[in-house]
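Colleague: The data blocks that follow each hold one structure.
We did not get these values from a lab; they are worked out from the coordinates using the rules stated. Computed from a predicted model, the values in this text were never measured in an experiment. Cβ atoms are built from the backbone, for glycine too; each structure is taken alone.
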Structure I
Amino acid sequence: MTVNENTIIKFYTAFANGDAKEMCECYHPNVQFRDPAFGLLKGNEVCKMWEMLLKRSKGILKIEFSEVKANEHLGSARWIASYHFSKTNRKVVNTIAAKFHFQDGLIIKHTDDFDIWKWAKQALGIKGLLLGWTGFMQKKIQEQARMSLKMYCEGK
């Protein structure tokens, strides 16, 4: 097992245990994160996002991960998050493909890819089913996610 594979395992084990602080120990200070819900986040925003998501899950979040692979520079994993979306209390099971770039033994770039339409159908119900595939709805989801993060960071 490589050092970077161990970093990915540490990250997802901490996630499964609800430990945002330990998750963030796996990140380089200049980390960049991207996913369909939040778009591009940088540095401390990334850690705040995980902290917010864990806090809002109220301990009812199941994280499973597999297919962890990494070499000196690149890595990947598959993970599944099962939770209730906080705004609608609807059950979501989201399957995600993660890609990582490493620098100085830490994650410098983290990209999560998932089907935003499938997520919207689960999280938002009929509205997500009918509109989740549209660029308009996907932009709206991203705007709301970023606004939630901004308000969380401001302590509101």
Structure II
Amino acid sequence: MAIATVAAGCFWGVEAAFQQVAGVLVTRVGYTGGTTANPTYRDVCSDRTGHAEAVQIEYDPEQVSYRQLLEIFFRLHDPTQLNRQGPDEGTQYRSMIFYNTDEERDEAIRLIDEINRSGLHSSPVVTEVVPAETFWQAEAEHQSYFLKMGRRYGGL
């Protein structure tokens, strides 16, 4: 098993999309990339902790590759938006990839370069690629939020 952690705006929809991917075993929403220990949703929404709303994805690399997860990640949001996605604005909604190995870092950078060269977007990708940090799991009410609310995610 392997773990990937990404941030692409509000974590509810991002988590719901990854829950539909074959080979994804477990997802968790939470906060990472900031300075406050053990932050709460309220803390992170204040835009003062430095954390991003993120999704941690436990997956089976025999069924889905890290590259495939990143390709899905880039389809789920607009990676050219700085500190916002849709109506959500603030640093907690920034686009980020948290890598665990040099190979993951290189794969993320390579894919960003490919996207930028493709002309898919009129602006360059602003997704940050940074080493994985402590992942603070969000409160129980935020885990699998769309499933609990009976909402389907149609973003894939």
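Colleague: Upon calculation of volume of the Cα convex hull per residue in Å³, for residues 93-140 alone from the atomic coordinates, which of the structures I, II produces 96?
Modeller: Here the read-out was taken from II.
Colleague: Next up: Supply the structure label, taken from I, II, corresponding to FRET efficiency 1/(1 + (r/R0)^6) of positions 13 and 125 (r between Cβ atoms, R0 = 35 Å, to 0.05) with the calculated value 0.95.
Modeller: Corresponding structure: II.
Colleague: Further, regarding this structure: Once distance in nm of label points 7 Å out along Cα→Cβ at positions 45 and 109 is calculated for all of I, II, which comes out largest?
Modeller: Result for distance in nm of label points 7 Å out along Cα→Cβ at positions 45 and 109 over I, II: largest is II.
Colleague: Then there is this: Ranked by relative contact order in percent (Cα under 8 Å, 6 or more apart), which of I, II sits at the highest value?
Modeller: The structure with the largest value is II.
Colleague: With helix-only ellipticity at 222 nm (-39500 (n - 2.57) for each DSSP H run of 4 or more, over all residues; to 500) derived from the coordinates and found to be -8500, which of I, II does the value describe?
Modeller: Going through each structure in turn, the value belongs to II.
Colleague: Comparing I, II, where is Rg/Rh (Cα atoms, Kirkwood Rh) highest?
Modeller: Top value of Rg/Rh (Cα atoms, Kirkwood Rh) goes to structure I.
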